[in-house]
Structure I
Amino acid sequence: MPKVVDREQYRKELLNGCIELFAHKGYGSITMRQIAEGLKVSTGTLYHYFDSKEAIFMQLVQELCEQDISRFFAQAPKAETLEARLQAIMNFVLANIQYYQQQMMLWIDFFQQTRSGSDEEVNFLRQVWNRSRDTIIDYLQLQDPTVAEFLIIFIDGLILQCIYNRGIEDTDWYQSHSQLMIQMILSYEQLSAQT
């Protein structure tokens with residue numbers, strides 16, 4: 001009797017195996033053949049699940065986004081105040097900073113290789129970004145989506161600083177800047193409530 005394969009689960013397993021391959025070789029340097037070899041599958045099997053390297057990468061980005069959201073909510077405290085919810089997000093980012101550095105480097109490599117990205121690629125990545133933003137809006141219970149966008153941009157900036165300037169050891173620097181950002185958002189929210 002033939003082996004029954006859960007196609008969706010197998011596709012996710014292949015995607016998860018691609019994280020390290022992309023991180024080790026870089027998006028621009030790795031080929032579909034090398035991905036298949038690294039996953040220990042045939043190129044035919046790989047093409048059965050993914051049309052191209054770009055398709056793998058875009059689905060990987062979506063999968064990582066969903067995993068990040070699930071991991072955060074699995075450990076997120078039921079915080080009463082906006083300040084405590086902001087602190088929970090920043091603590092999660094700090095606890096996973098190396099992981100986010102790896103993601104950032106992969107995305108930069110992807111954009112360097114696909115500078116003339118198709119509308120499909122750009123729209124897809126925008127949808128993933130919007131999913132993250134909307135999740136933050138819901139968790140923080142925000143009325144103004146600009147605040148969530150500011151938070152994401154701030155986190156991206158912190159990750160970049162850790163990549164080329166600070167490293168992950170300087171937690172005092174990270175915490176002090178996180179606290180400043182939290183106070184800025186709280187002040188903004190107070191001012192918005194008054195108008």
Structure II
Amino acid sequence: MTEFSPQAQTVLQTIRQRRSVDVSKIGPGSVPREVLEAVLEAASWAPTHGRREPWRFTVFTGDSRRRLGEILAASYAASSAPDHSSEAAQQAQRERPFKAPVWISLELHIPQPPKFSDWEEEAAVACAAQNILLSATALGLVGKWASSVAMLHPLTAEALGAPRVLGFIYLGYPNGEYPDSKRTPLAEKVVWAEESQTA
């Protein structure tokens with residue numbers, strides 16, 4: 001039976017521990033700058049076809065979250081949401097960023113001239129997002145990739161100077177019991193195309 005090294009076991013355990021956590025389960029405590037830099041450095045090592053690195057990030061912490069709230073409120077007002085004209089709904093957008101201490105935009109900046117299909121560049125940003133979430137887990141943080149109508153609106157991208165925004169990751173330290181989860185068995189999702197043993 002194969003024995004995995006301690007390093008391999010740590011990586012696999014971190015992957016299994018990662019959870020998407022609602023803002024209600026995140027405490028208000030700030031996250032040190034060096035922790036966020038480590039998380040973003042991990043993002044930079046995501047797979048990227050042709051080493052294009054089509055990701056950019058804007059990090060909102062502290063009072064800068066007020067600006068993010070105003071951006072989301074304006075985007076929501078301009079959206080097609082049924083209650084887009086509701087002042088209460090817009091105010092909820094202004095308040096949302098203060099429910100977690102850190103918000104990181106996932107910006108898609110495709111290097112010009114385009115070289116690969118858009119989906120490959122989007123997938124690279126998704127890989128960077130996964131690296132953020134996994135490294136955050138390893139550092140004791142919890143969070144989630146959120147993609148609301150306001151976050152994905154072109155006005156949000158324009159305000160951040162980005163061609164497109166694929167959502168935001170919010171992070172913080174958990175304020176309660178770490179959530180559990182489960183996945184369906186591998187046997188239900190994997191086909192092994194092994195060479196036949198018969199002559």
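Can you say which of I, II returns -12000 when helix-only ellipticity at 222 nm (-39500 (n - 2.57) for each DSSP H run of 4 or more, over all residues; to 500) is computed? Numbers along the way, then the final one.
Values: I: -26000; II: -12000.
It was calculated from structure II.
Compare relative contact order in percent (Cα under 8 Å, 6 or more apart) across structures I, II and report the one with the greatest value. Could the numbers behind the result be given before it?
Values: I: 22; II: 32.
Top value of relative contact order in percent (Cα under 8 Å, 6 or more apart), among I, II, belongs to structure II.
Using FRET efficiency 1/(1 + (r/R0)^6) of positions 36 and 164 (r between Cβ atoms, R0 = 25 Å, to 0.05) for the comparison, can you identify which of I, II gives the largest number? Show your work: numbers first, answer last.
Numbers: I: 0.15; II: 0.65.
Evaluating FRET efficiency 1/(1 + (r/R0)^6) of positions 36 and 164 (r between Cβ atoms, R0 = 25 Å, to 0.05) on every structure, the highest lands on II.
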One of I, II was used to calculate Rg and Dmax of the Cα atoms in Å, giving 19.1, 69; which? I
Identity of the structure behind 0.95 (criterion: FRET efficiency 1/(1 + (r/R0)^6) of positions 20 and 52 (r between Cβ atoms, R0 = 30 Å, to 0.05), calculated), options I, II: I
For structures I, II, which has the highest computed value of mean count of other Cβ atoms within 10 Å over residues 68-75? II
A value of 15.8 was computed for mean count of other Cβ atoms within 10 Å over residues 92-99; which of I, II is the source structure? I
Please compute distance in nm of label points 7 Å out along Cα→Cβ at positions 108 and 124 for structures I, II and give me the label with the greatest value. I
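None of the figures in this text is laboratory data; all of them are computed from the coordinates on show. Only a predicted model underlies this, so the values are computations on that prediction, with no experimental measurement involved. Cβ atoms are built from the backbone, for glycine too; each structure is taken alone.
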